[in-house]
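In the part that follows, the structures are each spelled out as structure tokens.
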Structure P
Amino acid sequence: MTATVDPESSEWDVIVLGAAAAGENAAQYAAQFSGLSSVLVENVLVGGECSYWACMPSKALLRPVEVVDAAAHSPGVTARLEPSAVLARRDVVINGLDDTSQVKWALDTGIDVVRGYGRLTGERRIAVSRDDGPVRELTARHAVVIDTGSCPAVPDVPGLRAALPWNSRDVTTMKEVPRRVVVLGGGVVACEASTWLHGLGAAEVTVVQRGPRLLARSEPFAGELVAEELQDCGVRLCLGRGMSRVERSDPRDTGQGRVHGGEVRVTLDDGTVLVADEIVVAAGRTPNTGDIGLETVGLSPGGYLDVDDHQAVRGVPGDWLYAIGDVCGRALLTHMGKYQARIAGEVIAARAGGSQDLPSSAEGHRGLPQVVFTTPEVGSAGVTEEQAREAGIDIEVVEYDLGALAGTWVMRPDYRGRAKLVVDRAEDIVIGATFVGAGIAELVHSATTAIVGRIPLSTLWHVVPSYPTASEIWLRLLETLRSQRHAARAGGDAAGERG
């Protein structure tokens, strides 16, 4: 089949509402081996948030900062960062916000593309509206997949919206580096943005976080080490404090990524006043489900969509409506959205073919890998100690200093980092892992493999790490766990003898 942009067709086997990275995967996996037809409906850019305003541009900005930092910690090596060249390279990475190559991929794969804003109008029906044409009515023979993503949340702080603050799209596609910046939030976006803003030359970066620590969903030491590094670089942290008022002189919509007007005054709830050239709001995200016609199929608009392990939306009979990516709220991570899309696509194809052998996304969500590309990097998989205890799991935990390894010492003599495993005591398997340090991103996949594969610790003992690398941390953690267990047994035996 030859796919076309805006084909005249009105009926496909599968309609994907939203053409972000996950939506592309859903359309591909539903059609590639099944003979089903699929179409992407997209109002902005095919490729979505990750390709143009999130994962890709943020890493393009963070990688040069990481290289300069590595050079600074490597005797005999020097490196200098040129902000304008970094921003130019970022523009190449995001294709100048042009989705021509993404559309070509879809068409070459046999996936149709329809431009416009899509809304559900009933069972397996979508209405697509455009400014330059009439509303088109589309029908899916088998399934509709929702991949409309999420948008930045803006807290209800007096004066904040009127100040026209930057959001995640502005800070990843910035055309200029503000001299003074206030970042609202303490999560992944806030920490990464603070890292590249400082690295690219912002003279003053201040992070305001209502909670007591950064990266609150990670193990506590992760946020502590990132906070130490930011402070050592000169970033000001205002933790445990919120904003009570924001004022801006001459706010102007100057375009995405450009300073939106005059000087900004931010008053904190303890009376502290911060003065900046721009304010970045990185305080969470909201699902884009408020205006996609959910009410026409019996669902309430505006919230996350509850899905089962086949990614089918609960509360909608007939197994025709699916949700993937940010809108289902299971994991707001591109790679997890793409995984959900692969499962949904295969489920749709299987059901269309009459098969009852349906794949499940339950195992993949057990792993839940994530990397925060700050300095130092934070990598994790599975659950934290707190999450495991809240779930009532009988666990053991073990930690080790990543700086005590030969591999990391060779990397940089003043290496700072830490690693932790959460172990299910009854099953004797790893259910959570966290690594913090330079260059640890590649450790996350081994942890994800151990967790999803439910590999016994007795087997992991025989997985020999290469030397000298950071992967030696696995051996040291297992050795430390053995020592802890031996000490516990010895203590128990001694107590028994005294008794």
Structure Q
Amino acid sequence: MFKALYEISQLLNSIREPEKLLEKVMDIAIESVDAERGFIVLIEGSGDLRVVVARQIDGPIDRELSELSRTAFKDMLEKKEPKTFIDAQNIFPEAESIMLKGIKSIACVPLLIKDRLIGGIYVDTRTERQVFDEDKMQFLVAFANIAALAIDNARLCHSLIVENINLKANLQRWQEFPEIVSRSERMKRVYELMNQVIPTDVTVLICGETGTGKELIARAIHYNGYRKHKPFITVNCSAIPESLLESELFGYKKGSFTGATSDRPGIFKAADGGTIFLDEVSDLPLSLQPKILRVLQEGEIRRLGETKISKVDVRIISATNQNLEALVRHGRFREDLYYRLNVVVIPVPPLRERLDDIPLLVDHFIKKYSKRFNKSISGISKKALNCLYRYNWPGNVRELENVIERAVVLCRDELIDEQDLDLNQQKSTDYTSADKTLAEIEKEVILERLKRFSGNRKKAAESLGISLRKIQYKLAQWREDEKNR
């Protein structure tokens, strides 16, 4: 029992998120004393009681609480002393919930910090054999003392983090992230959402077209939060072959397959305490999705070739340029994983919807590449800037960066001009031509984009917002069509 208390104290003091901590407190309390049901109540600043977490309570929790507050729970709170009732049905014959559910034994313990009462823990059981005897009550009291301190510390830590974020917001208004170059009103909502999720461990899904800066936003969330001193690891779900992805994520044991000459911990273990960014999460194979779900739900992983389960503390931020809800409807993405990933969704607007950011971005990229290539370029001409305004930017900020990088290399004067941009829209493919079939337009767009990126399939896929596998499949299909003609 002392060992269990030590393990519980270690676990509770490692969780800084109040909601997550309360869930864990409830689970451990029920498991440790062999209870079947339970709930935790905290005392609000106004003095009102608030149920913050409940387990196996069938009906409305306010009804359970109202009946018990007149008897067991109310008495415990008033006296700040633990209460246990072995024969609950005889002691509380008028309590409807106790009679209907056949509750045999009840235990209530206060959550105390010195003499200050912050709430209480209630557990019960319907099994006559599993009564809350003196040993279990001593354990539950000791556990409640540890839990109360952990809850109070987590709430204090959370309030300090939120206060710090609010102070930053007041000082810098909505331009809190210097690594993200933008003053657009369309980005204001993005910053607001980022500020709300930074002090938490909530799972975040970043949605937007390829090249909009989804990874940059994920990095900003990580490095402005309390996990910033731990690893941030990016996993491109479409770039790693399906056969290797599981071993990369979860690791493997020596000898588990041909070529496994030594133990490998895997990305999840390497990122323990930090953040994993699942880019292109829509391309995650269906076979791996249940294992990612288990990490999100239980914080558990298992290496290939090993039966032992390991615990990891990892925050998951994911990104996609596809409609995950549509993929769920078509059976290409698990519904339960989808709902776990999109707890908070951050939609990132494309560059064509925030054109007022172009001058800022251009200035940023000119300085960056002028320094890299040791060139003295002071800015961009008005005509060249107007040319950038007129362009549609299918590749978004990433494409703009590539254009400015090339312009810096080609520019021979102090100002970048139109000819340095090499952005001839007259040669752009007419994607809406009424004379072509959808398949013809698709082929023309992909081939044009491959030409633009000098045959680089990965960059072409990223600029189009599709997976590398799709481009490879289409090219193979077109080659086969040519052979059969």
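For this structure, a couple of remarks:
- Structure (P, Q) behind the derived value -0.43, -0.88 of log10 I(q)/I(0) by the Debye sum over Cα atoms at q = 0.08, 0.12 Å⁻¹, for residues 123-394 alone: P
- In this comparison of P, Q, the computed figure 3, 15, 21, 21, 17, 11, 7, 4, 1, 0 for P(r) over Cα pairs in 10 Å bins from 0, in percent is attributed to Q.
- Which entry (P, Q) yields the derived value -10000 for helix-only ellipticity at 222 nm (-39500 (n - 2.57) for each DSSP H run of 4 or more, over all residues; to 500): P
Every number in this text was worked out from the coordinates using simple rules, so none of it is lab data. Everything numeric here is computed off the predicted structure, so don't read it as measured data.
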